[in-house]
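Visitor: Below, each structure is written out as structure tokens.
No lab work stands behind these numbers, since they all come straight from the coordinates. Predicted model only: the values in this text are computed from it and were never measured. Cβ atoms are built from the backbone, for glycine too; each structure is taken alone.
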Structure I
Amino acid sequence: MMSLLLTVLFILFMFLRVPVSMAIALATLPPLIILDRNLVLIPQFMLDGVSGPALLAVPFFILAGHFFNALGLSRRIWEFAITLVGHLKGGLGHVMVVSNMIFAGISGSALADAAGLGVIGIPAMERNGHRRAYATALTLCSSVIGPMIPPSINLVIYGVVAQESIGRLFLAGVVPGFVIGFAMMGAVWWLAATGREVGRVQPRQTLGAMGRSGLVNSPALVVPAIVLAGMGFGVITPTEVGVACVAYAVIVGFLYREATWARVYESLVESTKSTVTIMFIIAVSTVAGWIYTYDGVAQAIADWMLALTDNHIVILLLINVFLLILGCILEPIPVLILATPIFLPVIKKLGIDPVHFGIVVNLNITIGIITPPMGIGLYVMMGIIDIKFEELVKACLPFFVPLIGCLLLFTFVPEISLWLPDLLMGRR
């Protein structure tokens, strides 16, 4: 009963446009008062929620992403991608997708990718004949790759909530991340080939030119390789990966002579704001999670679903639909923290690997950032680029096809996610 009260209050606060973190916090108070619980429990639950050692990696990933944007390293990734794929039909659309695939191995955040590459790529795409709405939509939709390829803030949080190996989760996201990238490039090619989106292609570069570009920009390109090698072979922990990325970004920024103390300070300030917001959401969601656990919501939903059907395909479809709907109205991290404990008992009873499920959940909630009416990514891009909400949503529609297609593919072909971690870390 308290869970129902919590949910109703939360929805009410959301309709009143209360920020999601405060909406969760305020919604937890009446149930705790009715249960006659000492309210001192609230800060205790909040501290427990953010005290996990694995969460130490989150602020470092955020800071690394800000450093790469502020110190000019995103531009070098863009320049390298032009030499690789700028000549393909679709022009700079392919460059945007490939840049997101590379940058995904640095920031761990879809919004960081979209903001960092959007400032560089959208004006460049417009200068080459692409429509602003198309360029903005592609930037946002291809940023979905960000939380898939390690390091990933979402996967760190899922690993903490589900008590799963973050290293295994990171490796599980590699192949799906590249599959999404190639699917997005297929959509870019199709739109160009059918004349729906027209833009100038870049001159084809020689292998020598590609090699020189790779050499010049290599310091900005090796971070994903360091992350994969370190995590894959168990050399470094996720937190150490984050620290290494931050230190490397600063060193490379000064090496390229694009780093200034003012930019470093600005990155520290912005990263602190982002970290505080995320950690507060995690903290208050922990309190809400305790109430749901007290009411036995997870077990009740598991029993209901398994009574409805024992077909894992149907249950996975139901979970996907539920998460997609939830993603339309909530930010990814609250969905991740609140929904994961509810559905874990179901997928474990069905024998579904929690690592595979984590990749499915991660893509599901990330698609939510581009889904109206509350997709936060839509509003972030409107803050960067002067564009109307309706135009941006309409331009995003063609890219839902490859994204939903990839979601279904990963849902029902778990080997795509599990192959690499099983290969490097052993089958469980």
Structure II
Amino acid sequence: MAKKQKKAETKRAPTKHQLSRWQRQMKIRRIIIIAAAVFLTGIISWVGYGVYKDRIGPASEVVIKVNNSSFTMGYYVNMLDAYTQDVDPTQIYLMADTVTESIVQTELLKQEAKSLGIEIAPEEIDAKIEENELPNNEAYRDIVGASLLVDKVREYFDSQLPDTMEQARVQVMLVESQEVANEVMTKIETGGNFTALVDEFSYSPQTEGDLGWLPKELMPNTLIRDAAFNITPGRTREPIYYDELATKSVGYWLIEVIDRQDDEIKARAMLLGSKAQSEQIKARLATGNFSSLAMDYSQHESKFEGGELGWLKQGDMGSEAFDEVAFNITANEVSEPVKDESVQTTGGYWIVEVIDRGEHQLEKEVREGLTDIHLNDWFEERRENSTIETLLDEEKKSWAVDQVLRRR
């Protein structure tokens, strides 16, 4: 019995043929397992690369550098998203460069403010975030911090201003021509009221009438500044200085209708800066060429085509004064000068009256204006001495906008 049990427990040794067969099967199995592992690794890597290529890779790419500070695409996307929360989605791309510049200015201001001993504490940002119920994330914290920093830097420059400065109080008006300037001067010399004359003759809404007390830095332009600080108070400056850069809200058309067809006209025109000039040019048309004179003197964009406007319907020029004459004059005759206060032309004569000059208290608005000038000058000087690099091309900006839109 024991002999049989021993025999049963004895395992039979595999033959060489069987051993070879098992070894081949194990080898094949290992090859299959390795191949499957390689395949799965490839799939995972491909998917991972796709995610990296589409999102992670671009998001980690540096796109803005300000001196030693760098900003990634991910940061830029977050800022673009924050700045455009209330912007029409179709307009977000138009904000791309604005946001870039905001990031640059904020970082540069942050760096340079440290040299003045000015920084914003995290607690100040926390309070402002809570007060305005804003998201407490990096983008909004940086936006709020920038706003607080600007206020503090402005306070610093305001504190550097004296309480009083030499200032001049002036009245000014911009008139269209030497002829009108002479007429105004005659009225002033015979007791005419400057303010009333401004209403009648001035065409510079941005700079007219009594400007109040102003230091040199806040005078509207060099000509007015020189007059204000050189003319004896109480005297009016002779209006003999032409300002070719001055913009005024008036112009004069010379119009010629070449042909008519139903409710359309074929016309050409030139826009001139004063009535006197338009009369002079019209006189020259008796022996001169309309196109040549338009190219030389017209201030309308059509000057490059010799004043040719092509076929027009009423309203095409956006000027009632133009239409009123152009659609009613005789064909092939040049109109009289047509005054148009809906256009802008350049060139004019300044009349400046210095009411008083001397050391004077800085009013609130004057302080604010001087603070802005000093802050801007300081900032621009430091910007010129900084290394700023923006790497956002059109493709990258489009990618950033697309990421913002996916969040909406």
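Visitor: With P(r) over Cα pairs in 10 Å bins from 0, in percent, for residues 286-397 alone coming out at 13, 39, 29, 14, 5, 0, pick the structure among I, II it was computed from. Can you show the working numbers first?
Guide: Numbers: I: 13, 39, 29, 14, 5, 0; II: 9, 21, 16, 15, 24, 14, 1.
Label of the originating structure: I.
Visitor: Here is a follow-up. Which one of I, II has mean projected area of the Cα convex hull in nm², as calculated from the coordinates, equal to 20.7?
Guide: Working: I: 20.7; II: 44.9.
Corresponding structure: I.
Visitor: Looking at structures I, II, which one was helix-only ellipticity at 222 nm (-39500 (n - 2.57) for each DSSP H run of 4 or more, over all residues; to 500) calculated from, given that it came out as -15000? Working shown, then result.
Guide: On the way: I: -25000; II: -15000.
That value comes from structure II.
Visitor: Please state which of the structures I, II yields 5.0 when distance in nm of label points 7 Å out along Cα→Cβ at positions 118 and 278 is computed from it. Intermediate values should be presented prior to the final figure.
Guide: Values: I: 1.8; II: 5.0.
Answer by label: II.
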